[in-house]
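In structure tokens below, several structures.
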Structure P
Amino acid sequence: MTEWRARSALVAVAVVADRLVGDPPDRLHPVAWFGRSMARREERAWRDDRRSGMGHLGVGLLVAIAPVVLLRTGSRRIGVVTDRVLTVAVVTMTLGGRSLDRRAAEVERALTQGRVDLARQILPALVGRDPAALDEGEIVRAVVESVAENTIDAVVAPLVWASLLGAAGAAAYRAVNTLDAMVGYRSERYRRFGWASARADDLANLVPARLGALLVALSSPRSARDLVRVVVRQASDHPSPNAGVAEAAFAAALGVRLGGTNSYGGMVEQRGVLGTGRAVEVGDIARARSLSRRVTALAATALAAPCLAGLVAGLVAERRRGARSGSPRGACR
């Protein structure tokens, strides 16, 4: 239990680091390196069958986890402080809360200035759908849906896996999620090859998506009852078992309506309606960003709470024993 409390506290520190520093440039980002290396492997290893796709997923997990395990093994020999710094650094690299917020803000600013063409240019950094034919309302919907889904993918899920399995768990999750974004499509090329990556991502997000919906409800208590109703009744209309939960929760909390027809690389996908409110407007991007930040802050607070509680309990116990110096034992070690 003490080890879990310490690990959760380090994960909470990583959330703060991500909000303060954000992602490095792509040329320096380990996740970008991973994506490029797996794209090169796909060129050589692609076969139109599930077995090849399973092998691709396995290699991706090995590529992501092995360096983390080796680095942590080395850091433990150096000392506990170095090991903890490495843990925070690795988990921070798997988070994308600040980048998500920044990209959404860029689209919001472009739309506020009436520069719809610029918003279309920025949009591919957030979503995979074709931006060319999207009007202002559809761009706003795409951004709000992306903020909802990526609050889970880029924040809640990495935190869940990091708190359970440490830096290696966060790295493994980021590998699965990245591969799903690369090959987890229902197109003719990836229907079989990307099957394993898509299913692994569904499994990895099963608990985080529902935990994220709970965090959304706690962050917007006035909408909690409607949120539960919308998630239970409408989330299953979305083709993704997890994105539907996240988007339904955000739709209810914001009092808007999401879902509709999306086009991905010429492939049209019809999604069910999520939420019972009005159509989204440009101002809802800022509200979605604010909600995402509240969810992130609440998640970080929940992770840090056991450690803080242990520290307080240790201080109280020390004072009762009359000890006026020294650190509380077993609090967050």
Structure Q
Amino acid sequence: MATEAPNAPEIRPSTDPYQLPAALRPGHWLLRTVGRLFDRLFDHPYNPMHQLGGLLWFFFWTLVVSGAYIYLFYEMTPDGAYRTVKELTEGQRWVGGIMRSLHRYASGGLMLVTAMHVYHVFFSGRVRRHRWLAWMTGLVVFPLIWFEGTSGYVMVWDDRGLMAAHEFAKWFDALPLAMEPFARNFVPGGTMNQLFFFLLSYLHLVIPCGLIIILWVHNLRQSRPRVWPYGPLVWAMTVTLLALSVFVPAVSGPPADLRHLTGAVNIDWLYMSVFPLANAYAISPVLLWSGTAAIFGAMATFPWLMPNEAAAVVRPEEGGRE
């Protein structure tokens, strides 16, 4: 049920940017500039910049509901995946087709909102010591959402799904898993081993269960966490998603063909940009894993590197709490 807006604006303290490390001040300035622009465009408290946490949950539950419907008709095999998704899209144009499109656009919304939420929290200095639990769980959520969205394309098993599965196989083979190389599933002109396809599909179904637990832990130590947007924002996002689903429906590309492992593919740059960029600059999977681990390891230290919030200058500023 949508939450009603409060009668008066909430007041929350805002950290003085000069208490932030010098490297974060340009990002903080951009955050405040965009915040003021959105305040002019939207009446309080319907500014989406103040509702990022609630919007994250909105897109998440939209994905759960639409994904559950799609799964009723889905066949988890390389041969049946493309056929069942195409039949759902074309045979149920006003139900299954809309559900599939809602799933597609909600996944993009979830990725964007999560990235904006991480940016907002980081450059507003809200990663200090007593907020370490929320920050650490948030760092875990971001790559899981990325993998969830990218593996969803594999489940469609069109040319984009084949490309994503092929790249995932190379990444997994770089890990010391003591298993037969996954890349052997992709022999040009050969047949696809169902085990690797089933593994990616299974992870796509299981990860949301883990996300619910992680997001619950994420909100544990927050006072009044925003777990659902205010009513008008819910309706605005729902109408937007439905309009996109009706007028710009999600469709499958050509079916996956192991005879064409290379060539131009129309990809989703929001989720898949890492694949062509890594290939263009010849970045090995080992370097990708180690570089990603180094970045997340450095980000995990931020709560203890930030100055103590007690020393920051506090002044009132309008804005709903996320």
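Before moving on, here are some points about what is shown:
- Structures compared: P, Q; top value of Cα Rg over 2.2 N^0.38 Å, for residues 140-251 alone, i.e. the largest, recorded for Q.
- Which of P, Q yields 23 [relative contact order in percent (Cα under 8 Å, 6 or more apart), calculated]: P
- Comparing mean count of other Cβ atoms within 10 Å over residues 84-91 across structures P, Q, the highest figure is found for P.
- Here P(r) over Cα pairs in 20 Å bins from 0, in percent was derived from just one of the structures P, Q, and that gives 28, 54, 17, 0; the source is Q.
- Cα Rg over 2.2 N^0.38 Å, for residues 156-195 alone from the coordinates reads 1.39; which among P, Q: P
- Comparing mean count of other Cβ atoms within 10 Å over residues 100-107 across structures P, Q, the highest figure is found for Q.
- Computed -23500 for helix-only ellipticity at 222 nm (-39500 (n - 2.57) for each DSSP H run of 4 or more, over all residues; to 500) - originating structure among P, Q: P
Where a number appears in this text, it was derived from the coordinates with a stated rule and is not lab data. What you are looking at is a predicted structure, and each value in this text was computed from that prediction instead of being measured. Cβ atoms are built from the backbone, for glycine too; each structure is taken alone.
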